Every structure is written in structure tokens, then in C-alpha cells.
1. I, II: which one has distance in nm of label points 7 Å out along Cα→Cβ at positions 154 and 178, as calculated, at 1.4?
2. Suppose distance in nm of label points 7 Å out along Cα→Cβ at positions 98 and 274 works out to 3.7; of I, II, which structure was it derived from?
3. Given that helix-only ellipticity at 222 nm (-39500 (n - 2.57) for each DSSP H run of 4 or more, over all residues; to 500), derived from a single structure, equals -14000, which label among I, II identifies that structure?
4. Thinking only about Kirkwood radius over Cα pairs in Å, which of I, II has the largest value?
5. If Cα extents along the principal axes in Å, for residues 106-209 alone is calculated from each of I, II, which structure is the one that comes out at 47, 29, 25?
6. Tell me which of I, II gives 0.10 when you compute FRET efficiency 1/(1 + (r/R0)^6) of positions 50 and 258 (r between Cβ atoms, R0 = 35 Å, to 0.05).
7. For structures I, II, calculate percent of Cα pairs over 23 Å apart, for residues 114-329 alone and state which one comes out highest.
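Derivation of every value follows stated rules applied to the coordinates shown; laboratory data play no part. All values reported here derive from a predicted model rather than from experimental measurement. Cβ atoms are built from the backbone, for glycine too; each structure is taken alone.
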Structure I
Amino acid sequence: MPQTILVIDDEKAIRKTLNEILSFEGFTVDEAADGAEGLKKIKEQNYDCILCDIKMPKMDGIEVLEQAKAHNPDVPFIVISGHGNIETAVDAVKKGAFDFISKPPDLNRLLITIRNAMDRKSLLTETKQLRKRIAKGSEMIGESAPMQKIKDTIQKVAPTDARVLITGENGAGKELVARNIHELSTRANGPLVEVNCAAIPSELIESELFGHEKGSFTSAIKQRIGKFEQANGGTLFLDEIGDMSHDAQAKVLRALQEGKITRVGGDKEIKVDVRVIAATNKDLMQEVEEKKFRLDLYHRLSVILIHVPSLNDRKADIPLLINHFIKDISEEYKQPAKQIDDNAVEALQKYNWTGNIRELRNVVERLIILSDKKITKKDVETYIIN
């Protein structure tokens with residue numbers, strides 16, 4: 001679908017010239033002869049970009065800019081004027097204009113500016129959609145007593161910088177708890193950097209966490225910034241920390257104590273402002289007794305302890321989770337949400353969920369794909385319970 005540009009200018013010759021050039025470039029062009037007409041069109045239609053003169057009858061370009069941005073903050077607005085000066089240009093940009101171009105415009109620069117403005121709009125739209133998906137994916141579903149306790153704890157802990165240790169089985173939702181803590185914290189605008197300690201070989205974990213200097217080991221062909229530095233000003237989530245090597249544990253302990261890290265192969269101390277949230281499916285006190293985990297690091301990490309119950313320990317939440325997953329997956333597949341009968345829900349509540357929430361979501365997705373218009377108990381018995 002062609003992108004649409006609105007040209008607002010009181011000079012008919014300018015409108016005609018811009019219309020011809022932009023149409024030749026494949027754009028759909030709409031015109032307005034003054035600011036008032038332009039603003040009326042802006043409120044009636046969504047444009048991919050707006051080109052607007054400054055000096056016009058009825059309403060000048062700066063006023064159009066202000067009202068257009070109030071109506072649609074994301075619309076790219078490019079000011080074109082033959083009466084401009086640096087003060088006017090600065091004022092236009094401060095009020096939301098993407099750029100200011102003097103008349104007569106350099107056509108190459110104008111086209112590049114339009115493309116850049118539209119690319120920026122696309123990135124803003126994608127970012128908003130991504131944030132919505134992330135927020136939706138971080139929603140904690142459940143009204144059982146264990147879930148209410150976790151939600152209450154998160155509300156109290158999130159605004160602080162206290163370190164949190166989250167325990168629970170694989171697939172129970174430990175990462176979800178970490179995300180909620182970050183999103184409700186004062187660091188929400190900073191990065192949330194995740195590290196799966198179990199997925200990184202022990203010989204590479206230090207480089208992953210602290211970074212390395214060029215030439216510090218055979219494959220270090222360039223400098224690398226580690227996760228601690230990447231998370232500066234935000235939150236570092238150390239998942240499956242019980243699988244971290246002893247050497248890495250010692251360095252993490254030092255980073256927590258001093259707020260400083262040193263890259264592998266380097267000698268410069270780098271200050272980091274990071275909140276650490278850790279998670280594990282292991283009994284860390286037992287790991288301490290077996291000399292596999294440092295007791296001093298355990299105490300540093302466990303200022304606040306949050307245990308996420310298994311799905312088998314919160315089966316009252318299963319109906320809510322099922323409905324949530326049906327809606328979520330159906331939207332993902334762009335199809336109407338399927339109904340599920342009460343007997344099917346009851347059968348799923350009786351199932352032994354060894355894979356917890358992750359397994360339940362997979363099961364719901366399987367039922368949506370393989371069942372007919374309505375998910376029945378027979379579907380559950382056929383496709384899930386063998």
C-alpha cells in the first residue's frame with residue numbers, strides 16, 4: 001500500500017511541484033492550501049508524513065505542528081519555509097518537527113529526510129507493539145493464595161534495590177516474577193539483561209558476565225562488553241545461578257560487594273550500577289553443604305526470597321491460565337478463540353503437570369490446533385492424557 005504524504009502550503013506552484021516529485025517516487029499525495037485546511041485533513045486521516053510551510057493564512061505552520069502533534073504524536077512532521085532562520089528551525093524541532101528544510105528545497109535532501117522520518121515512525125510503531133507484547137507476556141495470571149502472596153511481595157520489593165533470589169521448579173514462572181519486579185521498579189526505563197547460567201560453558205561464563213579485552217584469550221579477537229555493563233542502570237537477571245562455576249561465583253560476589261567489575265584480561269575497574277535478581281531450581285543451601293555454592297554469595301543474593309509454587313500446588317489457577325492461553329494463542333494464530341467445556345478443564349486440573357506453566361501452555365496450543373470447534377474432555381484424553 002503506497003505511503004501517503006500531506007503537503008500544506010499556500011503557494012499552488014510549490015504544492016504542484018512537490019506533488020509531481022513525490023508521486024513519481026511512488027507516494028500518494030494529498031494537498032491543503034492553508035493551515036486550517038491542513039489541520040482538518042490531519043484530524044480526518046492518518047498520514048505517513050506531513051510537509052508544512054510556516055507562513056500561511058488562517059493558521060501558521062507552527063500552530064499546525066502543535067495541534068497535529070497533540071492529535072497524533074507519532075506523525076512525522078517536516079517544516080519547509082522560505083522565511084526561516086535558525087531560531088524558527090530550533091523552535092519547530094523543539095515542538096516536535098522531524099526536520100526543518102529551507103525553500104527552495106534540495107530535492108535529494110527532502111526525499112532522504114522523508115524516508116528517514118518514515119523509518120523513524122516505523123521503528124516507533126514496532127517498539128510500541130513490542131512493548132505491548134512484552135507487557136502482555138509478563139502478566140501474572142492467578143488468584144490462588146500462593147500467587148497473591150507473590151504479587152504482594154513483588155509490590156513491596158520492586159520499588160527498592162534489594163537483591164532477590166527466586167526459587168522454584170523449571171517452567172513455574174521464575175522469569176515472569178523477575179520481569180514483574182523490574183517493570184515495577186524505579187529501573188523500569190533501564191535495561192533488563194538476562195543470563196542463563198546453565199546454558200553457558202563454565203570457561204565462558206566470566207567473559208559473558210564481565211566482558212573481555214581483545215587478545216585476553218585465543219578467540220578474543222575484539223573487546224566485548226559483558227552483561228554487568230550492559231545492565232548498567234537497570235536489572236541483571238541471573239537465571240539458574242546454581243549452575244555457575246566457583247570462579248565466576250567469586251567474581252559475582254566481588255561485583256555485588258564493591259559495585260565494580262574487571263573485564264577478563266583487563267586491569268581497569270569499571271563501576272556498575274546494577275540490581276541483581278537471581279533464580280534457581282536447585283536447593284542452594286544443600287549446594288552450599290556440598291561445597292558447590294558459596295555461602296557468602298547465597299547471603300548476598302537472598303536479601304528477599306520468593307518461592308514460585310509448582311502448577312500442581314496451585315491448581316485452582318488452572319482455569320484462569322487456560323482461558324488466558326486460549327485467548328493469547330488464538331490472537332497469535334489470528335483466529336477466533338475456541339471454547340472449552342467444563343469437563344475438559346476439570347480433566348486438565350487433575351493432570352500431573354511436571355512441566356508446570358510451560359507445559360500447560362504447550363498443551364493448550366496442541367488442543368487448539370487438533371480439536372474441532374470446541375475443546376472437549378475427549379480431546380484432552382486423546383491428545384494429552386495417555
Structure II
Amino acid sequence: MRSTRLHAPMFPLALLGAVFLAPFARAGFTSGDLVLLTASSGAPGNTPAALLIKASPLAVSILSQDSGITGDGAFDAYRNRVAARRSPDAFGWRISLLDSDGSWTDLPFTGNRDVSALAPAGDGRIYFQRPGKFSYIDAAGVTRDVLNTSGSNIYVPPRAWSRMYFDLPTQSLFLGDSQGLSALITRIKLTPDGSRVAGPPADTVFVTASLSNPRVVGITQGPNGHLFIKLDDNSNNTAPRMLLMNPATLEVDVYANSGYFGVASEIAGCFSPALNAALAVDSLSDRLRIFTSGGSIEGAIVLAPLVSSPGGSGENATMFPITAADASCPGDINNDGQVDDSDFVLFLTGYNLLDCADPAMPAGCPSDFNHDGFVDDSDFIIFVVAYNALVCP
């Protein structure tokens with residue numbers, strides 16, 4: 001059960017902040033599409049590649065072939081670009097932005113070039129993991145370290161992880177990895193401004209007897225406010241390799257099982273809101289497989305070349321959707337390209353009604369930016385960020 005709204009909007013309109021103009025023009029990513037970053041694609045020469053997966057009809061094309069692609073990245077809604085970790089230049093690892101036309105732009109950050117997993121927050125912050133700490137690049141391009149719950153000391157995490165995802169409704173980093181014979185998800189809550197941790201980490205361990213050495217290869221948005229978690233392992237047994245996690249309670253349910261010869265080559269996967277189904281990358285047969293909720297065994301096989309390195313099962317890859325909220329301009333309710341006082345008036349209409357199921361709610365519940373079925377304080381936080389930016393990116 002979700003908690004109801006406890007109070008009126010947290011910030012009066014006059015205190016919403018100064019205008020900050022987003023520094024990037026809108027890119028051409030389309031809502032419903034997906035992006036796959038793989039360190040060893042099926043493109044000519046097995047060059048690391050970024051691939052675009054069109055949802056309707058399902059088709060795969062090359063966004064970029066670049067030897068620096070490591071298979072680590074996520075979609076950055078604020079910049080409307082794919083943020084990716086790329087292999088070192090003369091100075092070390094890079095955080096680079098990929099546009100829909102295939103062009104790359106390196107994003108400067110200070111300190112050692114020791115970036116690993118990364119997670120955009122959607123408001124200009126891009127969190128990334130470094131040895132012994134987390135850092136983030138903010139909307140102004142300033143690099144900052146995540147601090148302890150109080151004081152000026154840097155937060156030192158208990159371990160490192162291979163995957164990271166930022167969940168806006170809970171203001172948390174979700175991190176995934178393997179832990180012996182189990183898979184591990186860790187939630188680290190952050191303060192509302194994202195500058196420091198808000199409490200101790202919480203671990204959830206997945207123990208599945210049918211899996212051997214499972215590891216988390218994907219954490220993305222799932223259905224109904226849940227997180228979708230994709231597991232990979234070295235077993236060909238039928239097992240729950242696609243899970244759903246409630247980000248507030250950390251409860252875990254099985255989304256789908258998979259099992260077929262070569263299932264150990266499911267190297268990446270995510271939930272597609274456009275298809276209302278999960279996609280898994282089968283690198284053994286170089287195909288995509290689609291699983292609906294409760295599905296099992298082989299799923300629906302999609303002939304889609306260039307997905308991965310054929311016959312391989314060890315390459316690093318990640319896949320993620322471009323959602324409607326990411327591809328649009330959250331807060332621009334009247335679609336005039338700006339988030340201003342007229343949008344605030346429209347937002348208040350939805351906020352005062354609260355429940356998207358209310359017959360008086362405007363069609364489509366346009367103020368429910370996080371798509372949880374309610375217009376509440378979590379949506380107001382998203383609106384504040386957009387209002388401060390004013391001009392849609």
C-alpha cells in the first residue's frame with residue numbers, strides 16, 4: 001500500500017528557484033524504443049556497438065560502432081542522450097553522451113578517471129561509482145562527491161557493484177551484482193537534493209537453487225512502479241531470471257522464467273513499457289526473446305541480427321527503454337516547450353484531485369509524471385526541477 005499525501009505542495013511558487021537553461025538541444029530518440037550497449041556486437045568485425053531497437057515494428061539498427069563502448073550506460077532524460085562509460089583515452093575512463101545521430105560528446109568531470117557503473121537521475125545529475133565513493137555530475141557540469149548523512153565527510157560504500165539505477169519516487173540508488181551463489185540488489189537512499197545518503201544501505205539477496213553464480217545485468221523501470229531486474233548465470237536450467245522489485249518495500253516477485261539450451265547467454269534485458277513485455281538478449285543465437293508476465297521457457301523469438309556477438313555468452317551489455325516520460329518534457333503539461341506558471345496552474349488541478357482514477361482528473365492524468373497512478377509530492381519534486389529549467393531540453 002502506498003501512503004497518501006500528507007501535506008500541500010512543499011514549496012510555494014515564489015520559491016521554486018532561479019531559471020537554469022538546459023544546455024542540450026533535443027535529440028531524436030523516440031518514446032518506446034530501446035537502446036542496447038554491448039562490448040561485442042554482431043556488427044561487422046564484432047566491434048563494440050550501441051544499437052537502437054525499434055519497438056514497432058521490432059527492428060535493430062546500429063547507432064554507433066565505437067571501440068570504446070564497454071557495455072555500461074543508461075538513458076539520461078535531462079540531456080536526452082545515452083550516457084555511457086567508454087574505455088580510457090590518454091587520461092582514463094570517459095563518461096560520454098551518445099546522440100540519436102550516432103555522435104559522441106565526452107562529458108568532463110574532475111578527479112581521477114576511475115568511473116564504473118553510472119545512473120542518471122533525470123534532473124541533470126549523473127551518478128557514477130568510483131573506488132570507495134560515489135560521485136555525480138550536476139546540471140551545471142560540476143563534479144561532486146556523495147556525502148555521509150551529516151557532516152562533510154565523503155560516504156564510503158561497503159562494496160562495489162556492476163549495475164546502478166536511480167529511482168526517482170524513492171530518491172534511491174539501486175545497485176546490483178553477484179554474491180557467490182546468489183544475486184544481490186542494494187538500495188541506498190539519498191536526501192531530496194541527492195547530495196548525501198539518507199540512511200544505511202539495505203541489501204536484498206536472491207537465492208535460487210536452479211541458478212549458478214547469478215549476477216544482475218540490468219535494473220530498469222518496470223510495470224506498475226516496480227523495478228525490473230534481469231539476471232544472468234552459467235546454468236541452462238529453467239529459472240526466474242526476470243524479477244520485479246517494489247522499490248519502497250524491497251519485496252521481490254518473479255516476472256518470468258526462462259530456460260532453453262543456451263539460456264546462460266542471456267547477457268542483458270529490460271522491460272519495455274511500449275510492448276508491455278520484457279526483452280532478453282540471447283547472445284548464443286544472436287536474437288531477442290520477448291517474455292510477457294508469467295512467461296517461461298523460450299519466450300517469443302524475434303529475428304533481430306546485430307544484437308550481440310554470435311555464439312558468445314560472456315560479453316558485457318546493458319539494455320534500457322526510452323520511456324514516454326524520458327522522451328518528453330515532464331512538467332510541460334500544455335506542450336508549449338516551456339515549464340512555467342501556466343503549467344503550474346494545470347499541475348495544481350491534478351494535485352488537488354490526487355487519484356488519477358478520479359473522474360474529474362484531466363484525461364491521461366498528465367501531471368502524474370512518475371506514472372504511479374497518483375499526483376502527489378513525488379510528482380511535485382519532478383515539476384520543481386522542470387520549472388527551474390523553464391525551457392524544455
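1. So the calculation was done on I.
2. Computing distance in nm of label points 7 Å out along Cα→Cβ at positions 98 and 274 on every structure in I, II gives 3.7 only for I.
3. Working: I: -14000; II: -2000.
Label of the originating structure: I.
4. I
5. Here the read-out was taken from II.
6. It must be structure I, since only it matches.
7. Once percent of Cα pairs over 23 Å apart, for residues 114-329 alone is worked out for each structure, I has the highest.
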